[in-house]
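Read-outs: derived from the displayed coordinates by stated rules, not from any lab. All values derive from a computational prediction rather than experimental measurement. Cβ atoms are built from the backbone, for glycine too; each structure is taken alone.
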Structure 1
Amino acid sequence: MYGIDILVKEHDAILRMAKVMRNASLHVMNGGELVVADFDAMVDFVRNYADKHHHKKEENLLFDFMVKELGSVGKNLVTHGMLVEHDLGRLHMTDLEQALRAYEEDNTNTGAKLDIIVNTTAYTYLITRHATKENEVVFTFGEKNLKKESLVFIDEQTKILEEDGEKEGVQSKYLGILQRLEDKYR
């Protein structure tokens, strides 16, 4: 299914960024320079590629149909599982951004530095488990149990969203940021 294939492909990029985030945190822990602009780029990637671009397709298409069509199992899986984790990821990004601003004001602030590392790595653990659950359980469950017409609609709308993203340069911009940071934090 095209829509799910795109979501899994996007998870691959998101998981690559999670590895970058962990490596950047280890770099800082090992005494390397904390480059605020790099961590800001990570927040930008998570907010705009992972959340706005990727989660938009999950939340407004696939998950919406799962809640409507799959009864209490679909509703519980989505609203009490996946959406809660999406919100937790957003919280980590908000807290990370606040810590980055505090560190910018005073780069001797070890509490801010700790909060940067903690929120960055907490997000990586969350998103790694989350993407695995979606790829192996949630997407499979949705694809097997949603109505055929719903799956066709999800595919069609995903194509439109992907084309819109390409016109706006979303994929190229954020995959470029990912590549630059991967090259730096191997």
Structure 2
Amino acid sequence: MAADGTRERADAARNRALVLSAAEELFATRGADNVTMDDIARAAGVGRATLYRRYPDRASIALALLDRHERALQEELLHGAPPLGPGAPPAERMAAFYDAMTTLLERHVHLALAAEIGQVRYTTGAYGFWRAHVHALLVAAGVADPKVLADMLLAPLAPDLYRFQRAERGLSRERISASLASLAHRLLGS
């Protein structure tokens, strides 16, 4: 299916798959900042016009790649087993969410960095979903001012901060996740 709901042509689907595969490999090996649209077109074996017809820039490609992984996590939050899915107390769900998000960032921070430039992060559908989830947990826990706190509790998951903590501070994913779980338990109760 195309983005507008129409059936995608077979050649368009093939080209999309080639572009996404090539971009994922290039972003992972070189870092998105070191990859041009020409690099992606060349690696995918498609023309520049074909590439630009669907993706106007690197960020849109990274967002398409990241979307796959984020949708899987969203499904787990909605329908998965506790504590990530419904049925666990808010603090446990928040801690599980932090663990899942740090795992996602560990695997795909290069995509998140390429997709979420500046304030664009706050306008993505995924951020809106994460914010609604955290807000609901805060409300369920009876925490005051959940509208303000929802964004604050998502701030530690900013891709640039995560990369800084891993690369510059030398912190492990597990240590970051454990500290975030502690924060969740302190704020939302045990």
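Here the criterion is relative contact order in percent (Cα under 8 Å, 6 or more apart), and among 1, 2 the highest value is seen for 1. Structures 1, 2 were shown, and Rg and Dmax of the Cα atoms in Å, for residues 48-111 alone at 16.6, 53 was computed from 1. Between structures 1, 2, the calculation of mean count of other Cβ atoms within 10 Å over residues 8-15 yields its largest number for 1.
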